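Once you scroll down, you'll see the structures, which are given as structure tokens.
Readers should treat all values here as calculations from the given coordinates under stated rules, not as data from a laboratory. These figures come from a predicted structure and were not determined experimentally. Cβ atoms are built from the backbone, for glycine too; each structure is taken alone.
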Structure P
Amino acid sequence: MDVKTLENWLWEAACALRGPVDAPKYRDYILPLIFLKRLSDVFEDEIDRLAQEYGGREYALQIIEGERQSGVIALGRGVVRFYVPDEARWDVIRKQSVRLGQYLTDVVRAVARENPRLSGVIDIVDFNATAAGQRIVPDDYLARLIDVLSKYRLGFRDVEPDILGRAYEYLLKKFAEDQGQSAGEFYTPREVALLMSRLLDPQPDMEVYDPACGSGGLLIKCHLRLLQSHGVLNNGRRVLPDGCAPLRLYGQEINHSTYAMASMNAAIHDMEAKIHLGDTMRHPAYKDEEGRLRRFDIVVANPMWNQSFPKEVYENDPYDRFTFGIPYSSTADWGWLQHMLASLKDEGRMAVVLDTGAVSRGSGTQGSNRERDIRKAFVEHDLIESVILLPENLFYNTTAPGIIMVINRRKRHPKEISLINASKLFAKGRPKNYLTDEHIEKIAELYHEWKAEEGLSTIIIAEDAAANDYNLSPSRYVTQNDGEEALPVEEALVLWREAEEERAEADRVFRDILEQLHFKDAKD
């Protein structure tokens, strides 16, 4: 089955829910069922494979049952990837005609009990849920959905993991388009993720970490990039050759339903990835035996832009992450960057998507500015390798452009920074613009070959950054004859919040001084 057929089929399945469920909620019901069907079809394929190896289906089932009872499968070390109980196998599900919502809820819970790795992943939806005394998704709609999903198998012999994974991410994209403003919390546009994997170009056996992993797309694109650069064709499927170790992938995600999507997405792609549920800034999941932050070869992330954290998160940090300065409470961009830097090995590299203001706010102002001062420290420590300005209207939570910042602890060109203005490299789309393969390759070429090209890129040195008060916006250095750059509304709001925070701090200091003077006068 080709990817287009698969995409159309899965979208048809999503449309089976039109009516009782708001579009943004489609994903909560359809993604677990697609995942369940994949598990069921693969399980049947694995039984067939073992039957051929051991001379019969009955003997194969005995081996599987023995490993199930001993707990080997639950640990992920068995002859099958996951154990699917009888009642959860698709041929049984599609025959169910009554109390379908309750049956599906019981089924996914049974799968989670048998496979603890799937607990909190496949079983987070109640298919029998009600609102105001009415079923949210009536059984007839669920039956229609199951009927559509039953048209094709999703086993090993039917669809390759990368093709199924692409179709699965197509659904995530469609759900993101429907969900609009909040979609950026779980989905990074595929083309941006591909570009980041091209910039980082991960190598075998590297450890890759995303501290705000959403639905896992950035980790998956790093895995696919390694397959592209080091894989070989085996029966039409690209695999890593013997002796070529895969990436070790690690993610953390704060939102439970998004965490579940990331875990399912990794399994759909037939990848091994460790995804933790939790708040990375307050409670980072990955630590060494001594309780210090674990460090990785590569960090890749698209954290929420201009996120708010109380200053106590920074001031009381037990991991010594914010050594270059405490960000404003109203914008955590440079807080995230410092967390990621602290999570990077001595020779590590990272690529992070941020708001454009992260590389310009505070420059040119009188006195100190926390963001500018932290940015200055990054430049002075020779950590920033490249800043890439992306086009407008790529991301689902804003029409504003973003930037990709590349950090390298061992830069190829010390004291130099590549600035790439890719704001015009896009194709018009609805509802969002997108990068073509040619655009991705062009940007990657400018970065990897360290090129300065008129109207697209330039190379500056640390002194140039200092002369511009550490403004690293590519549009400041690479002009495209567009006249003066307008300040986006989102950017103006962030600047206003920062100014308010500075004013509140100044008021507090002033009040403290007045109280001290009053106390001194009283003593005199």
Structure Q
Amino acid sequence: MKLSVIIVNYNVRYFLEQCLISVEKALKNIDSEIYVVDNISSDDSLEMVRELFPNVNLIANTENVGFSKANNQAIKVSKGEYILLLNPDTVVEEDSFEKCIAFMDAKPDAGGLGVKMIDGNGIFLPESKRGLPTPSVSFYKIFGLSALFPKSKKFAKYHLGYLKENETNEIDVLSGAFMWMRKTVLDEVGYLDEAFFMYGEDIDLSYRITAAGHKNYYFPKTRIIHYKGESTKKGSINYVFVFYNAMIIFSKKHFARKAKAFSFFINIAIYLRAFLALIFRFVNHNKLLLIDSVLILSLVGLLSLAKPYLGFPNQIEINSDFGFLNILAVLGSYLLGIAVFRGYSKTIQINKTLFGLILGNAILFTLNFMFPKPYSYSHKFLASLAASTSIIIYLSRLVLNYFNTVKIKKGNRRTIVVSNNNRFIEKVNALKNNKSYLTKLLKIKASNKVETIDYDNYVGKQNQLADLTEIYNVNEVIFSSSDISYGEIIAEMDKIKNEFVDFKISMNSDLIIGGKAIEKI
């Protein structure tokens, strides 16, 4: 048998289905087998595999044994000359495996191979080619030097930024998302180290392959989509701890002399990243409150500085005994008033904000009355403060709501559907129009052959997609997998590669899968 494909699944049922469809197409002319190892998913992944892919060898674990152990379960019983460890949130081209086999057959010194990976926006994923994370390389990566000098041979070794993304090269580390290896090499160096529950196991195994005298290659002549972050949520604090602890395990195993100092720096990085993650999360969830706080404090400062010029009685000073309490009273009154009316919900609520400002003014006037007269705001100052704060915050909401509305309209009125099937296009149109906004669909024929009648139905043909996406400022492209091959889809995505364009693929005409959402039609 030539190839064994092994996929470890955990609660990504629809991505797994799409992955298996593409894998089966790519295995059409290859003597092969597929293993799916499920780590006790709570969705209906098992039922889906049994029903839709009866030829797949399914291993259903009764507990989550982790990535390494799950892969090893299948490797031990696999029969292929080559082993491919593949993430479930991937899509491969129809000829991907044939190209990989031809390359590996021609390179007897090759122990492993990785391919060019792009994300759901068509953007190249730098982890497609990686260097060995020695203590110095890891230090440059963790503390941002690799980001500052992305093409440096010294500082950019983690992602080998000095190597071109479309050139075949020897590399140190294969990505666990697509890890192609000779079975004889695996039998020689050992399988995945089960000390790594998740992350780091691909680095460890890649290192053992090269340490045994074999070579790992980056092979960009074929590409895959990797919906990075779907099988694991990489923005979480838990990810920070798990990922960097995996680096510590690797360092202790292979760089024992430097492991202690390396662990020290890694632990600093862990807590720094965790702290920053908490800060970003807080800011993201409290943006309106923080904006209001800055506006209110700025107005208090400006009016205080302007008091002598505007004729306000100079009753209080910020540095007086009650100065801090005066400022706190202003800030607390408005924030509390808006919060009571739920003006800090996820969406902008202009009416609720207006009622909250009225309540905030009432609270502020009440608190100011309770202050001793020498330390309270004058009525003239207070009225000016109340009026200016209410106007500025209300106007800020109008501005934010305007840009939010524009974003929603732009984000959902510029959709291209690449399909020859008018029924499918109408189903997509109905899906979009069921939302609270209208979506304008632009139809492109999934072919480069056009007839006269096509000019009335389509704005263009397949090979014009990149130009039409730019001309119409499109932010969403939906491919019909019944009309266009995965290879053509990936080629178009790789050509456009725009972080503001979300590429989606239909599956069996009843689901649309993208990197950010799965929609039923």
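Tabulated data for the structure shown
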{"quantity": "For FRET efficiency 1/(1 + (r/R0)^6) of positions 191 and 375 (r between Cβ atoms, R0 = 25 Å, to 0.05) computed as 0.40, the structure of P, Q it came from", "calculated": "P"}
{"quantity": "At a computed -15500 (helix-only ellipticity at 222 nm (-39500 (n - 2.57) for each DSSP H run of 4 or more, over all residues; to 500)), which of P, Q", "calculated": "Q"}
{"quantity": "Mean count of other Cβ atoms within 10 Å over residues 159-166 - structure with the largest value, from P, Q", "calculated": "P"}
{"quantity": "Comparison of P, Q - label where Kirkwood radius over Cα pairs in Å is highest", "calculated": "Q"}
